[in-house]
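Just so you know, all these numbers are worked out from the coordinates, no wet-lab data involved. Given the structure is predicted, the values throughout are model-derived calculations rather than measurements.
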Structure 1
Amino acid sequence: MNQPALPHAFTKVFETLSRDYLQGKEEVLRLSAIALLVGGHILVEDLPGLGKTTVALALAGVTGLSFGRVQCTSDLLPSDITGLSIFNREEGHFSFQPGPIFNNIVLLDEINRAMPRTQSAMLEAMEERRVTIEGVTHPLPNPFMVFATQNPSDQSGTFLLPESQLDRFLLCTGIGYPAEQLEREIIAGGGIRERIGSMAPLVTSAEIMAARSNVQAVYLSDKVLSYIHNIVLATRAHDLILTGLSTRAAINLAQTAKAAAFLAGRDYVAPDDVKSIAVAVSAHRLVMRSDMSTADRGGVIRTIIAGIALPLA
């Protein structure tokens, strides 16, 4: 197999972020890159103050894409996200004022603090890349990516995301605390928001779209396809899982494995690509039985993968 022609500017984006700005956050950056390459959305769940918002700001800064931010609160309305029509007295008619959803990268900060009605306003945007307001459909820009953050559901003032909305997120991950020495360095250096705000873009929208085309061309063999399908079928038959992975989840698992292979510099998907992405694609989509903690979803996926034979070369 020949290696794909990796757009140097695109790969440099995430190398620069990891090395110069966001040390210790390599995995969430890798998953953000995969979401951008596949054209999906990412949900980052963790405690406040660990850098979730900073990652989104840095991603928008180095890609040069337009950025919109929504701070979710209990009184947030759907129109605060999508926009609304305002009467123009001088012209004598209503004109549409687009909301922050009309950007390439949209940060939904603490999404689970918004009321369910407001959360549902995102469904059409995330799935169809468009919003319908007062009977008029407005397309969203391309590329379009939602980077949502949420606090753990046991914190006060949070609302669980419905399964239908969780399924719209291509990936779900966390950040975690940094290593002790790294955290000491971060404390000594202080915040990096100003540095991030002054970053020059390292990639163009055209280069991102070209990288997406390369990802689609990554080869997925029948054996690896069967391996993915076996993982999906195993989730549907597991004793601890009430509802396993859907066909949409299986498609997403194949797409993200291609992107993982692309970032690794290969033009074919290896089983390790699937394993490296399976928890982030799958865990948040599982509906567990009532006696099973949702915190163990990732562990269940890992157990399932460990019990499935790797495809032979």
Structure 2
Amino acid sequence: MKRQFKIWLECFRLRTLPVSISGVVIAIGLAVWLHHFQWVPAMLCLVFALLAQIASNTANEYFDYLHGADKPGRVGPRRGVTEGDIKPATLRNVTFALLALAAIVGCGLIPYGGWWLLPVGIVIVLGALAYSTGPYPLSYHGLGELMVFIFFGLVPVNLTFYVMAGTFAPFVVMFSIAIGLMGVNVLLVNNYRDVDDDRKAGKMTQTVLRGRPVTAFAYLINGFMAIAILASFWLMIAVGSGKSFQRVNIPPLWTLAIPVLYLVMHTASWYRLRHRDGAALNPLLGATARNMLIFTILITIVLIIYS
């Protein structure tokens, strides 16, 4: 029983969940900062995001198995269905059950955001499947990074803020772009590690198409771009010039340590990416997600303190 529980936890890919958590947490911090926070829609968004990502992870494992992209003994984390620990039909059923549960939770957001969220939710659910299957599996045609950027950056940050505030805001859009770029880096590590297996399986990720050197460079640039996009925010916070946008108390310059800390961790992770291979890259996947979550938590604390 304990072993089976561990197998399912591996299938859910817990180390990647900071990607979905970060977008919602940042939006919560921004909502508090701009005095729009509401507990119920915030928690519904968090649960929806987690369910949607877990479902996407299980769908990816199931359909990669069907496509032959995952083989026994792969260099990445163990895949239960590939190794025979989980029946394919069971994994398929769990995937659709998770998507159904996510849809039910998402419907709870309609009173806060309006009925237009219904088609948006349908697109999100379909996107979780279209990533790995359908007539044109997006992750097999070099579009996985774009999907992550949209559905783990732009969508969760902006929509979570919207259901609390009833509006969009420039700084929220900026943060959604930054979070999207950080989320893409988690996928880049995965594709960097699996490039040989993906090439053999005909899975045309950007790493297969562009090569490992380009992927490593993109990984580095994404982190610096994420911080650069928020330059006006860092300046406003540091010098207290935010009154033209919203009432903001003036925090000390120490807040600038947050982007510096992230860039130090990010650069260290990039160095490890360039000098490791195979299974040795597995911990880096979690480290990249950890960097993202640490940044998210620290900046959210600042937003809450100086709201």
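Tell me which structure, out of 1, 2, gives -23000 once helix-only ellipticity at 222 nm (-39500 (n - 2.57) for each DSSP H run of 4 or more, over all residues; to 500) is calculated.
Working: 1: -12500; 2: -23000.
Label of the originating structure: 2.
To test your reading of the models, identify which of 1, 2 gives 17.3, 51 for Rg and Dmax of the Cα atoms in Å, for residues 27-122 alone when calculated.
Going through each structure in turn, the value belongs to 2.
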